[in-house]
Each structure stands twice: as structure tokens, then as C-alpha cells.
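Any read-out appearing in this document is the output of simple, stated calculations on the displayed coordinates, not a laboratory observation. As the structure is a prediction and not an experimental result, all values here were calculated from the model. Cβ atoms are built from the backbone, for glycine too; each structure is taken alone.
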Structure I
Amino acid sequence: MAEDAGLEPEVLGIDSPEAMRQTLRSLVAQGARRIAVAGGDGTVKLAAQELAHKDVVLGILPQGTANNFATALRLPQDLPSALRVLLAGEECAVDLGRMGPRYFTESAGVGLFADALTLYGHGTNKDIPRGLYALTRVIFSMQAQRVRLTLDGELHSERAVMCIVANTYRMGYAAPVAPGAKVTDGLLDVVIIGDLRRRELIPYYQAIRAQTHVGLPKVQCLRAREVKIEARRKMNVHCDDQVIGTTPVTIDTAAGALKVLVDPL
């Protein structure tokens, strides 16, 4: 199919994340100018980590469940159209989020999502029963925490069940938590879900899915280049789909850090 689209790629099969890292580093060292990956958000995140601030353009063939980053780039989801972008796409520099040496494509934060990921565990390969178990545990133990946020030097103190620092407007299983987020504005969108009662959780989740939550009384949407999150009690911190530690944490935007191919139309 790639040949039919006018491409003559060198196709490399990768069987593990570590093998992919090593392959990407080798290709960069050899002077590759364009590298394409086929996969979902996890694959794209790994590629972004290795190619950030490199003189290499990343092409993406969306093959995952949610394809949140590809959707933010407005890339076509069908394979023939995605191959066309690899052939005739335009180069665009887009933002990544950053936590120390780690980059993220979608979001980072604390609260419900991070706690669910902690229970779900990494590397469970989208195990639905385990996911439902983790979600149920988090819902029944849900308790707002006092969170201290410093956004570009400005202090905010809130009781919240979740705080998301978003690079893209969707996260997780295609949840549009930050509808206003753009990957080319040099800013992170900070979405704070306040002190919800358990009975409010489903209506608020439905509002998130409908992208109507930004007008609800217990939701705040802010923007910043740098966000510091602190809490009196340690809170789990997620970076995309992995829990990487606990608060305090500082998150900032790496503006224009990744070169990607996008649809010129």
C-alpha cells in the first residue's frame, strides 16, 4: 500500500519499547531526516521523547484506539490518507509538555486519573476488567485534596478531585478534558475539577464527554507556560498514561519541540 501511495519506505519491525528507542536513536545518528511510526498514542509518545528538539520530522500513521495526539494534529485516521500525508504533508513544529527530562504528548496531572492509573498498573495492555476495577476503587475512595498551583508565578489554591495540565484537548480514552488546548500556542491548558460529591461525578463526566464542562461551577480552565503542583498530602502524578512519582512537580511547555508532518489541506 505504501508503494501505491508513491512511497519507498524502509520498514522496520519493532518488538519492544526499548528496541524502538534504540532504533530511533540509531536512525537519528545515521542522519535520517524523516521517520514515520505506525501505532497508537503510546508509540507516538515514545517517538516524541526520542525526537524532541532533533532535526528530524516525525510522520504518524494512527493505528491505536484513541489516537489523541494524531487527532490534535488533525491527521486522517484511515491508512491511505495517512500515507498521503507522509508523501505530501507539510512540516509543522508543535508543542510538547515536559516534566524534567520527560516529555508528554497529551497531559500530566494529579487526582482521579493518576490514582486510577496507579491501581490499573502499567503494561496491562488495555485490560478492561482491570480498568473497571481501578475506576470503581477510585470512585468509592474519591476525596478532594487541597492543591496549591503556581501558574507562571501566580498562586492558586483549590480543593480538587483532579487537576489536568494538557497539551492536547483529548486524553486517555479520547476524553476531551481541555477543549481549548492547541499544540501550537506555546501554552498548557490547566483544567481543575473541584470538590465534587460522588453523586456529581457521572454528570460531570458526561459533561466532559459532551465538551460542556467548562461552564460548570466546579470547573476552572486556565493557561500557563509553567505549572507547579504541590499538596499537603503526597499525590500521585501521571505523565500521559504512566504514574511517574508524587507531588511536588513542575510541568512546563516545550514550545515547538517536535517537528511533525501534517495534512496541508
Structure II
Amino acid sequence: MTPNGSGSRLAIWFCQAAQGHGHGHGPEAVTANGWAELRQVGFAALDHAAAVRTATELLALGPGFGDPLLAELGLADFTAPVGPGTYVEVLAPVTPGHPVARWLGKVGGSSGWVLSIQVPSLGGVKERAAEHGVRVAVEIQAMGHDIIQLHPLDAGVLLELDAFLPRDGWFWDDLPAAQAAQAARTAKADDIVAVDVAVTGPPNPAAMARTWAAIIGIEPPVATADGAVLAFGRRTVRFAPARGGRTGIVAVDVHATDREHGPGQQGMLCHTMISFI
């Protein structure tokens, strides 16, 4: 990514405000503009090398790439594709006094930390967020595209909304290192299909899902026994009560390319369960 690109903006909230802080393909999500897509899941860890090694071994990732600005911000970064349209990112502070390091010290040294959602427009997002009591943590532009990050203490995770057209494009498309990573991407999984977000109320999981839908402008979630499911394109985010003390991103489902032997495999990455389905 270029210095004003996607990976760098994901770190901005931590650097500025770290002191606060049904599987498978679902139905299409429809906004006033027509769609919303889940594009990237980000993780953070104090031990970057170990987390990258775990991610690489678990997902059989090919070569990754990093954002040059993150080094200037004191952050190490590794991003790699999972299929043609989704990515995983692993970030780490390079000094113990970094705001990200302080946050990670409170959550066990590693955690899921950000979801990036592609939308055609951010029109009305700030106003709807204010109506629902959700703070805008960051509002910037990257590569000519508008970006808003919603505060994790209000949204349950660091929720990033990226206004990016066309629908089949993304920030990484023109980066040579990312193009090389796509050419050698994992053959073990070809998509991120679902993410679990654990919520401690208030609001409760179903209410949190409704809040996301209202702010982003997509169709309401589908209720489940203990929460709700929200569709982002053919991918989903599932909201459920927190268990075992962990909140935010607690599980990610990826689509196994080996349909005979792949489904059912699991492993942990940054205190997050990764399941092949």
C-alpha cells in the first residue's frame, strides 16, 4: 500500500485513541446504494513474528505485504489475501510503550481488532452514527477514498467503512507487492465467509447488529437464538453474547478449497478461532 493507503489508516485509531477503547454464504446485503462488502479482517499482537507464523501456517498463506507508513508509526504489518477479494492483516507495535502495545496488554497480548467494510458511499453515516450514540473515531481520505472508523467502545469492534468504487475493486489492487501476493495466495482457503463478534451489553448482540445496519444503511439483521446475523454481500457477521471474557472479533470462518478434507479444520490466531468450512 502507498503511504496514505489502507493499512496505515487501520492503525490511526490506535495511535490517536488507544487510551479508550449459521455458517457459509448468506443473502446479499442491500443499501440505499445497493451493497456492502466485508473485505478485510485485522489482528494485532505483541509478538508479530509469532502471530504472522501462526497465520501463515494455519491458513497456508503465501507471501504478504506491508504498508510503508506503518513503520513510521512504529508498527509492523503483514497483510495477505485469502481468495481474490478478502484479506487478513496482522499488525504489531515495535516498542513496548506504543499505544497499541498498551491496548494489547489489556487483552492478553493479541486480539482481533478491525473489520473493513466496503460501501459505495458514506453519505449520512456520521449523522446516523450520532443518532445511535456511536462516536466517529477517525474520518480521513486514503488514495482519494473517504473512510470512517467507528469507535470500538461503541461499535463492539473498530469498524471501518470504506467508500470504494467499483464494487470489485479494493485499495490493494494496484500495489505491486499485493499483486505478487495475489499471484501466490493460499490454496487452502479462497474466501472469508463469516466473522463472529462477541458483545457485552448494553446494547445486547441483536441491538448491536441493528445499530450497525442502521448506521451503514443496510437491511436489518436476521435474529438468531442468542443474537443476530448481518449480511455483507455473500459474507456475514454474527453477533452473540461474550463468553469467557473476550469481546469483539472472536471467530472467523474461511471457505476451504479442499471440499473433501478441508471443512472441520480449526486453529487459533490471536485468541480468535479460525474455522474452515
Structure III
Amino acid sequence: MMKNLCFSSLNCPELSHEEMVRLAVQYGFCGIELRGKSADAHISPDTPVSRQKELKKLYDDSGIAVAGITSYVKLADIPNLSEGLETLKRFSELCDRMGAGYLRVYYGKDCRPEEGALTDAIGKACEAVKGSGVKLLMEIHDELKTAKDAAALAKAAGAPENFGFIYNTLYPFRFEEGKVRESWETVGKYVGATHINPHFFASADAAGNAQCLPQDCDYNLRGLLDIIDESAFDGPNVIMWETPFNPNLKKLPEVLPAFMQYLK
């Protein structure tokens, strides 16, 4: 079985923390990635501190880690960077109270920063959360599509210790011609977490949505997962089952047995 399996609360906005923890315990997950923004967020910096303490106790008592928390701060959105940095400070305090290992940030859709502006933004973001124990992880997503570009960005930013990437397992097949070993070897040392995001390309809609069970992928997801599992990577591997964006999908509790059968 893959190491350090988790799932995202994005997959199940209808479930309470208590229900998610029970699922995680039942199926042998080690943690949950908590969505930190929008109407169906499970937690945010605005969650009362008293409630944060209750939730921390719930997770600790159950032996389930808060693997990370997802913010929606876009570091390449330079005009709004000051506001984003303030948001990151608040999220980093939340991560500390919840014991979360990472804080997810985005590059930003349709963002086109001038040369040097993004690396400067990364430096400022890392400095903003430096007092916490959290690591900023930028998802390979939006305008950041390839391992090569992600690795180049990390190097240009000086490879800060508290910065890295979330590796989306869909992207090597979608944007790198399925060259999975080359992809992972290029960026793996900068990866702090993975998102296991199975799709069936032949049925994708205009937005690229075609989520399916991992057994039904029309590409070699298993080959990529084996490469990750056999590497030195020991971060969270987070199952993505994006029901908010794919209303025809079954609910998460219905599909977890199939995921676990595939990943064991």
C-alpha cells in the first residue's frame, strides 16, 4: 500500500469533521487535508480559536493528522500580493494551532507576472510564515503545469526550506506526454505532498473534468504511483475526488473501498 495516504475534505463538503475522522480511521488513512476557504470550507482563520482547539483534540485523540490546510492565495497575483501575505500569516497561525504540516498556495490562473516578480513574491511569502512551523506548498496547477517549470521556479527562488510543491498526478499525463519518471525525477526533491487525481481523458468536458476511479483511468497511473512510492518521498499522498466540481460523482464514502483496493 502507498505510504501516508490521506484524503481531502474538498471531496466531502457535506461531512462533518467527526464523520471524516471516522472514515479515515475505518479505512486506515493517516491524515486529512482540510479545505480552508469558500462556503463549504471545513476550517478557516475565522474559525473561533475555541473550536480550533476542539478540532485539534478530535484529530489527536483519533490518531488522524491534519496533513495540511488549503488556502487559495495566488502568489503570482502580484497586484493583490500584500493582501495575500496578510492572509498567509493568518493561515500559518491556524496551521500551527491545528498541527498542519503544510499550507497550500496557488500560482494563480491567468496570472502573468513580470520576470522576477514571482520569485520575489515567493520570498516574501516564505518570510511571512517564517515564524511558524508550516511549509508553503504551491500546487502544480493553473499556469504552473510541468515539473520542469516547477523545478526552475524553485531554483530561481533560491529553494527556500519552507517552500515546495504539491505534485498533481494528473499533470504529467496531461502536459508532459506521460513521461512520468522524467517528471518525478525533475521535481520530486521539491515535492511536499501529492494529489492523487484519477481521470478518464476520453470523456473530459470542456474544462478537462473527467474524474473516475483509479482502476478506470485511461493512462498508466499505477506506473507513476509506483515510481513515487519507490522513491525517498515520505510526504502525504492525498486522494482527490472532487465532488463539488463533478456533481455526477458518487459520494466519497461510496468510493473509498475501491480507492483502497487499488492503492494497497
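When distance in nm of label points 7 Å out along Cα→Cβ at positions 143 and 167 is computed for each of I, II, III, the one that comes out at 3.4 is I. Calculated for structures I, II, III, Kirkwood radius over Cα pairs in Å, for residues 47-182 alone is largest in I.
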